[in-house]
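Pasting the structures in now, so scroll down.
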Structure I
Amino acid sequence: MKRASILGYGAVSYLAFFLTFVYAVGFLGNVVVPKSIDAPPQLPWPNALLIDLSLLTLFAVQHSVMARPWFKRQLTRIVPAAAERSTFVLASSVALIVLFWQWQPLGGVVWNASSPAARMLLQAGFAAGWLLVLISTFAISHFDLFGLRQSWRGFRGQPQTPLPFATPLLYRIVRHPLYVGWFLAFWCAATMTVTHLMFALVTTAYILVAIQFEERDLIDVHPEYRGYRERVPMLVPAISRSQPEQVTTQHV
């Protein structure tokens, strides 16, 4: 790929991520989008459940396999190293688009917050979750996480250098603030349907498993991460009096 093509590819991949991210807010929040997580059921629930689980599995496999170092090494035999992360981002966006398109609601209500205060609190938690996800990406390196830094360096003919080891802001409180944000976005629902509950349970289980693979990879790249993991909790916030080492996390 020519340098300009790499930069354009990175920009298109980032745009796909951004639009998918915005759509995901509407999808989970049941606002604006033409088909949300709690749209009216169209199929018998066993059929719908099988389809939804297949869609979630497709995303989980794509996201986890493409994040593994061995897959990245194989991929860079096909695409330039500067385009590897953008390819991951684009593939993840496509997997989510397919999920949004083919999603089959199950119907049913698990809980429905009747109190205005409770509804407002849950809606605020939902919004805070998405905000935390976004803040967490910028706290490390938003543009590296979504491939723009790599494509820009490729455009300028610069080598692909890793980011320094760092624990900025929220990463001094928990190791995975981005995932805490996802949990808030998934679970803070004023009306929790059976469909939404299934989605939240499966995605939560996936994240908890994915963290184990992610942290193993991080220890291989940054041996200091082992000490960081011993000092800083994984998901439940806790203020530590000690000054943590500089660590950079890379989410899958």
Structure II
Amino acid sequence: MTVEGNSVEDSAPGSGRLLAIGDIHGCQIAFDTLLKHLAITPADTVVVLGDVIDRGPGTRQVIDRLIELKQRGPFVFLLGNHEEMFLDSITMEDVREPWMGFGGLETLISYGEHAEDTGELPAEHVAFLKSGVDYFETESTVFVHASLEPGKPLAKQSIEWLRWAKLTRRELPLPNGKRVICGHTAQKSGRVWVGNGWVCIDTFAYGGMYLTALDVGNDLVYQARQTGEFQGPTPLGSKSNPVS
């Protein structure tokens, strides 16, 4: 499948910070802790890189927070592969069981017995997940969930690359010089990976490590754990926040 311009590259960011948030995966305590310390204002633009659902215990609470953020100021939500599987499971019965084993069961449990029995999420939450886009582009940065196929224009990238492809750590800079901010490839060390024109901020929150936010313009890293532990801001790539 090829993306047909499902992006918000023409949206004007706010006048404040440009904040990217990595894969949340239902880790509501880590997310709430991060939000507390980020102190997001209506002038800030928030870019959520996808995989907000599944695996962790608090998908319902996470989506509630995201809906609140969306109502407060400039906000971009990218679809991850976990959102893709959930949305496919609504209309494709053969996807339901694989999604359940892929973290979907934890998502349904977070909504209570009715959802466990029926597989139904509140309509507002489903609508939020359906509102996600495939990528976001600014004058200096490209945001994707997973990766990009080398040599292909952004608007011609396939869903398989945008949502499913893992990083190889041999990625090359984009020809236009823009930096790529992504998630999806879990850095199990809990450390942000910085490559040649690439930054991956999926730092394995659901696996006991960190949920990461990056202040893109200032290259500052904020991290929180499900335990409520917080660290930051630290400079991207500094010794206090070593790259993996």
>> Matching task: -21500 is the computed value of helix-only ellipticity at 222 nm (-39500 (n - 2.57) for each DSSP H run of 4 or more, over all residues; to 500). Pick the structure from I, II.
In response: I
> Can you tell which of I, II yields 3.0 when distance in nm of label points 7 Å out along Cα→Cβ at positions 18 and 42 is derived from it?
Replying inline: I
> Which structure, out of I, II, was mean count of other Cβ atoms within 10 Å over residues 26-33 derived from, given a value of 16.8?
Replying inline: I
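Which one of I, II has mean count of other Cβ atoms within 10 Å over residues 50-57, as calculated from the coordinates, equal to 15.5? Each step should come with its number before you reach the end.
Numbers: I: 15.5; II: 26.2.
Structure I accounts for this read-out.
If semi-axes √(5λ) of the Cα gyration tensor in Å is computed to be 26, 21, 17, which of I, II is the source?
Details: I: 32, 24, 16; II: 26, 21, 17.
Answer by label: II.
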> For structures I, II, which has the highest computed value of Cα Rg over 2.2 N^0.38 Å, for residues 130-169 alone?
Replying inline: I
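From which structure (I, II) was distance in nm of label points 7 Å out along Cα→Cβ at positions 178 and 218 calculated, if the value obtained is 1.0?
I
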> A value of 1.5 was computed for distance in nm of label points 7 Å out along Cα→Cβ at positions 34 and 186; which of I, II is the source structure?
Replying inline: II
> Thinking of I, II, which structure, once distance in nm of label points 7 Å out along Cα→Cβ at positions 114 and 146 is computed, gives back 4.2?
Replying inline: I
> For mean count of other Cβ atoms within 10 Å over residues 154-161, which of the structures I, II scores highest?
Replying inline: II
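We did not get these values from a lab; they are worked out from the coordinates using the rules stated. Computed from a predicted structure; not experimentally measured. Cβ atoms are built from the backbone, for glycine too; each structure is taken alone.
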